[in-house]
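Listed after this line are the structures, all set down as structure tokens.
Computed from the coordinates by the stated procedures, all read-outs in this text should not be read as laboratory data. All values derive from a computational prediction rather than experimental measurement. Cβ atoms are built from the backbone, for glycine too; each structure is taken alone.
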Structure P
Amino acid sequence: MRDDTMLPLGILMLGAVAIMAFIAMRPWPVTPSSKPLKPGAYVVEILQGHPPAASEPVDRQGQITEIENGLTALVLIWAVSKVASGATSVLGALGLAGE
């Protein structure tokens, strides 16, 4: 027996992800007065089939550095948790872990 009840939701989610990826992977457009376009207007123009022209890329080195620092922190937290878990396992195997 096939259960296709989730297919429309899956297609809708795939479309939403495609729009989000399109928005995230290009420079944010600006109005003729050099103000950033509002997100709602941006999405509406994309859905109408007339995406606004991307703005000129700005120097994003500060943002890139912040993202790299955040990812490094996440990796370090993960590594420390794995080391702590391994140490607990070793101490447990040696009979030194508290109960």
Structure Q
Amino acid sequence: MNKTIIKLFDVVDQTELPEMSVDKIPATGDALEIKGEVYYVCENISKQPSDPQVIGVIPLIVKNPANVSNIKEYIQCLSLAHRRVQFKNAKGSCDIESCDEMIIT
């Protein structure tokens, strides 16, 4: 299977993150682990097909949220990721109280 290199960009603090090799381009709301922290794909910010593609991500944890100029966009993107959360146990889907795992689909 061919790997694709993507460039990651933190849209909250406007910083570049390390490039990543992936099997397929992640979709909006997908979770990625970068430097031991969880980020969610927010947008494909490449205006034209480029190699590598630039993907905008948001961190799960935001430090100093009052300093985030686009906090509404952050919350909207986090909401998209949250809709993809599923709680599961051996019997299938469940409530958060009786689950063994949380999966972001």
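Assign the value -21500, calculated as helix-only ellipticity at 222 nm (-39500 (n - 2.57) for each DSSP H run of 4 or more, over all residues; to 500), to the correct structure from P, Q. Attributed to the structure labelled P. Given a computed value of 15.0 for Kirkwood radius over Cα pairs in Å, which structure among P, Q does it belong to? Label of the originating structure: Q. Between structures P, Q, the greatest calculated value of distance in nm of label points 7 Å out along Cα→Cβ at positions 20 and 76 is seen in P. When distance in nm of label points 7 Å out along Cα→Cβ at positions 44 and 68 is worked out for each of P, Q, structure P gives the greatest result. Across the set P, Q, relative contact order in percent (Cα under 8 Å, 6 or more apart) reaches its highest value in structure Q.
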